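So, here come the structures, one by one.
We did not get these values from a lab; they are worked out from the coordinates using the rules stated. All values reported here derive from a predicted model rather than from experimental measurement. Cβ atoms are built from the backbone, for glycine too; each structure is taken alone.
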Structure 1
């Protein structure tokens, strides 16, 4: 047995070196692509006057759809934020998905809603619609509220798509706060691209925990005080500024965040809307839309905009974070396996040759290999044959690379949009980046493995995403 593990040890350790070099090289390549794309974007948009688009008759019409389930703590601020967006031709559709708290009551009272008759075409089958509401106050004539039986987020979004009257759909998590120019910035690429159809676009998602919010607007950006939300600031910055920016450039983007994205409504309807049987409906829709365009031999693109357009509350406890991350893992697996035909298939271009394989190896398989590697080192340590110099050298190199990559992401943020103005906050982020691999990443790994287990046993639940609420968090800070 010992001799077997000694032979296996040589193979495994050399394999680890090769895989590590490949992973590091991929991350560095994506970071370089992101840096070049970021510079080009900032230069090309530094003199853009979005007021021209605001008054342009060519500006696309947009339906904002925000599903709400038990969002009573933040719903009024969020609706106020959506209604105050700077755009000409848009509507706001709030879909109350059978909330069991006071979400619907608060909306009715705050916006003086009344039940109305509304003619629409039921193109996508959804759960029962209990009522359509509009405000008696003409100041809120852009607001439509749909009250329906609970069917989950995907079903709520499909209901909103059915009621939509506009050319494009903007999907927003109702617990998110958009910047005032968000629609203007998101709509601009749809007008600029002429040789390829833009089927979807996404923007940067930022962390609203601890930020000051008044009348549905971010009035003061603050770095989260709690460790968990703060470390997610670093995680989101890496993901959006150094990942999705590069994949947008390579036209291999597989995901537009469910917190805020814009879609071509016609293509959404042609592919049948959101799949209500999945927990990762947002990613699967993008893959399905891309696959449809490729099969129809139409030129298309999914783009990413690096402007920080959307601020959202992230989990502040390990319990809620765990629910979110194992669901993300299951959602990724659903999209990858349902559309496995794409895997290294040249028929689908960059989607098949780069996007799908990357997510397969780096987003799904990499955590599993990391977990297996940990189990392997535990076994050889128990057997008394560990290669400690190799172990500590590998550990040090991985830690140094992870921290350096995060510092690079912070540098991207500071040189581009510089949302955290205080030097103390930047120093705190740098210090947090050194703690992340030790006190945060192990939990993310555990949640990923748990997500794999739940997927293979057929788990389909979302899990409750308990909200602290912006106003409540701000009150706690003042005490």
Structure 2
């Protein structure tokens, strides 16, 4: 599909959103050439930032009429290159940040896509409820972005990922049609269109508003730090805790490389720098159940070889322990100017073996891999810091990450647990899925976006969309929807 001239589209977009909210100059577009995974750089043809629901609808309908491709973007905290626009329009949604409704009686809230996780929870705190998904970027990431990526976080072990907390959404399809999916009262009939939309990485359109499920805050929370002299002891403790029947709210792993980076940074949390690994374990519930479960956790950690298990005695100590974990990625900047991180998922029983393989892969490529991840659900986060200005390093990092991903696939795992496919994991899709499966994914995408104008070139390798590629002449030009139901 031939894209229209960016200048003419920009003029029409300015008429909708105003001059300030259409950006074309290279200098100002620099901020949008990367996301939270800085190894990829793609320049948008222009960026547009609607300030209301109506403006967003009008912008998308204009782009449909002109046959213009676009990439929805929230806060840009993603870690897969999924929100990068390669010479197409970047549609920024961060100005849509209204909390439209909070209904405590029905335990739900309706928000616009630009609402930041932490901001919503700050507003909900006085009601004794919260929105459970907590990505490590919760201070900046938006709920619209969470929906696009089906974001997880440390507490998804007990509370689930974004999918488990979304009741309904008003969706703007790429052709400009507005539709309601899901059920705001929690029921469901017919095909699960909401489930298909969540995690579609912006390829199915834009959420105009999102109704989220609220959760009561537990009466008590207990957070412990267990440190180990051997990585295998920490992974053994992880399996023992899950096997015991205790379901921690969170069960996080950090290896020695990560511990040292954190403790040398402004995010120092008091982690023991001589530990081979630590587990950050949190349980919640009633006072009695939390104390009982933490005692089980403490005993199992000690039986598995923990040197010490320290339980936070107050909220300030809890927050300090969590600060080190949630800021670990930021602390990696002390090692090198660039960072690559993956989020493959493996069976918990394979943790010891895969961590040993990751260490060996790093050594064989002359690289240091720092591991910090969601141990409770086997969601790995191997990090490699490097200098993107050194072509030799770049090649070694690429080869090492490819080897790590292949090891995880071979172990019965998957290529992403929460960061999404985006651009970064496209090469691995054919290793995980056969062609008929990939073609079925394309068929689903065609139902939402037959012209593939919304976030083009992401998630599914383009060569898998055989029918779409084979018959471009059969695709009707994008139409401008005139009804909004």
Structure 3
């Protein structure tokens, strides 16, 4: 009994110490998975979370974050076609769906019909993924895949083939720029993660490597998909491949500006609803330019960085905004996320020689300046895992490219997987806890809110319960709804639901 009590006491102290250390700011913590490369994973029982579970070592999986704050990954260059969920609160992985075997083909079923057997199959070399406003997951593209668009419903645990073809060599059908049509469809493409969901629940897609309208090469086209009408619209860019960028004047929008054909791995969205990309490149060169696309005027603008190839960047200070600071040009930097204040984070990636980096950067889209937060400008850094779950200023992830990342509800940067080289893939999860003396999370927006509110119905009858939705622009932070004659009569929620009304006309 004494030994058992002593063990419990020591275990309590160790857990307390781990939690205390984990809360330190400005440090990395290895929190799950293997510290050795090329792990085969621990699948466990499907649907059952466990601290022992984790996916195999993987490069370029696609990722989502659900409305409960859990992180999800699918596919990647391990060859698996499994769907996994990571709970950052419990630090447990769950193998949710998939066969557990490599190189599985897609099972399409009937277009528009969800079944338990449907699967997008193996996806390699950067598929594009989105989360819609209802919380559904969407997936498009990847190497050796068709131009089919897929939706995953978390409630039913089923995939649906929604749009596109089953042809793995499909060219794009562009139609007329700016005009939606049922026959329009982007070409098959890989090497792009640049996908955004706008406030009206449309899905947007930019660039990559694929078949264009008639030839294989680097793409610079921008597409919009309307979930409600099930139609694609070619919005901007060229239908032919390998077009060069047209930079125009830095900071000045123009209908002729475009980033050109490129592999593209970032998908930032600012508080105003604009879409941003950084760098990427081609098979032979990489860039460190920053571009913004403005959906309201359908124009690109070059905002920051160089208009040359393979720039080495400027790493002269830590934790300081400086107009001269600039990350090295790179690709495979999929671990790029937007924080809860609408600022942009980016970790590592590869240079034009596929040398992996380990630098963590922060970009403020209002200041248009970078901060270097962690890491070096050196390649092939072996890193230091330290102890599982224990933060330390000495901890540092090994250099890598092609990992997945998420911004946590706890204002921390999380990442999983990636490649050190083509012979070394990772199955580790890391979290970076920012130094609040370096990064403030008091979100002071200087952009006016553009109010835009809607209801689920405009005709209401006795005892009918309806929902109301805020689709305003520029991220309002508080709400005051008034429902005359209804119950409740007021609400401060963003999207109040189940408002019981009396017979009236809105």
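Summary table
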| quantity | calculated |
| --- | --- |
| Source structure (of 1, 2, 3) for mean count of other Cβ atoms within 10 Å over residues 133-140, computed value 19.5 | 3 |
| Source structure (of 1, 2, 3) for helix-only ellipticity at 222 nm (-39500 (n - 2.57) for each DSSP H run of 4 or more, over all residues; to 500), computed value -1500 | 3 |
